[in-house]
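Just below sit the structures, each encoded as structure tokens.
Readers should treat all values here as calculations from the given coordinates under stated rules, not as data from a laboratory. Keep in mind the model is a prediction, meaning the values are calculated, not measured. Cβ atoms are built from the backbone, for glycine too; each structure is taken alone.
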Structure P
């Protein structure tokens, strides 16, 4: 089992929230979310568990898929794209 050194990082916490919400509200599986975002399921699971952080390309894919900014995912702001500050 890999070390979860990033499990408390804002990215991992927010990704878990977004994925859980999509699962609960839309009934999407984690595999489907990864596929729809264009990311491998093993990579997405590693991000969700806090084992690794994504590179820039996958960070942007995840942000675009969930309709949030990369800054939001990284904990730099609390707003989603389109929300006024």
Structure Q
């Protein structure tokens, strides 16, 4: 299975760091997903849900208050203004 590396950060804490299969984010122009070999992109994120799919098939969800996503060479960095983990 092909994976990407995700870093989900707020100004004061790292909320997630590791390999993923996919991530769905609340883009400012609508929700979108990032998969392996996604084109390079920098986009604004709005308030909403970030849903991460892990290599073993489990999912993790985080509520963000907006931010920025950067995707480049299977590395995904999300810099969020505020993050809370959803159980």
Structure R
């Protein structure tokens, strides 16, 4: 029961972070903020999906594939920002 509670807290804080970054993206239209918003939203959905699995397994490869996609979005945004500012 406590695991579900903690997963819920992580999911809602990830969603709050996504909304926070989305607000800054609307203000600046910087792709990096959009990437962070998308990554945190993916993480929130991922944590919420774990709540609805009958026998959750944190060691499942699919959970890490989703997390890898979220981190790759951030990495691509950082690389894009660094290369666009240097030119």
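Things worth noting here:
- Structures P, Q, R, by mean count of other Cβ atoms within 10 Å over residues 39-46: label with the highest value: R
- Answer label among P, Q, R for the case where Kirkwood radius over Cα pairs in Å, calculated from the coordinates, equals 13.9: R
- helix-only ellipticity at 222 nm (-39500 (n - 2.57) for each DSSP H run of 4 or more, over all residues; to 500) derived as -30500 - corresponding label from P, Q, R: R
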